[in-house]
Structure 1
Amino acid sequence: MRVRKKDQVKDGEARLNPAVAEELGVSSVLEVVIAGKRKMLLAAKSGDEVPPGEVWASSEDMERAGVADNSIATIRSPQQP
């Protein structure tokens, strides 16, 4: 999926399409993994305005993690240790 910077998303949150959230089993928290190295744990919020192939995150979170806008990422429920 593509991770997009969106200023309307609050810090620490991510928005994704409700159908995608259900398919991935994401309920309250999601993990964004870029190239197997950069990871972000964010509070998951559903929104019909989000296209099915995208996850929206705040600009601040993405900049802190060193993730560029429109990056390809793995989106999943957080992995248990």
Structure 2
Amino acid sequence: MAAYYVYKISPTIANLVKPMDLLGDFEQYKDARSCAREQRQDPNNDPQDTYKVIFADNALDAEEKLSEFREQPIMKEWEK
């Protein structure tokens, strides 16, 4: 069953393997989004950590999608 997963991603020196912690899974996007926002705004959390919401079939699929290398989009002249 597909769901929305919220992950905490910690920074690393080499971006080969991203250390991820599953914070929760939600059926509704709104609930997952609010969880991620709460984590980002919590002053006790490390400001270098990234919190992501991803839609996937299961937790393993979500981690694979988050681990994929994605190129930075090319900025067009009119977008600067």
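Observations, loosely collected:
- For the structures shown (1, 2), relative contact order in percent (Cα under 8 Å, 6 or more apart) is largest in 1.
- Source structure of the calculated read-out (Kirkwood radius over Cα pairs in Å, 13.9) within 1, 2: 2.
- Comparing distance in nm of label points 7 Å out along Cα→Cβ at positions 40 and 56 across structures 1, 2, the highest value is found for 2.
- Read-out helix-only ellipticity at 222 nm (-39500 (n - 2.57) for each DSSP H run of 4 or more, over all residues; to 500), computed value -8500, structure in 1, 2: 2
None of the figures in this text is laboratory data; all of them are computed from the coordinates on show. From a predicted model like this one, the values you see are computed outputs, not experimental measurements. Cβ atoms are built from the backbone, for glycine too; each structure is taken alone.
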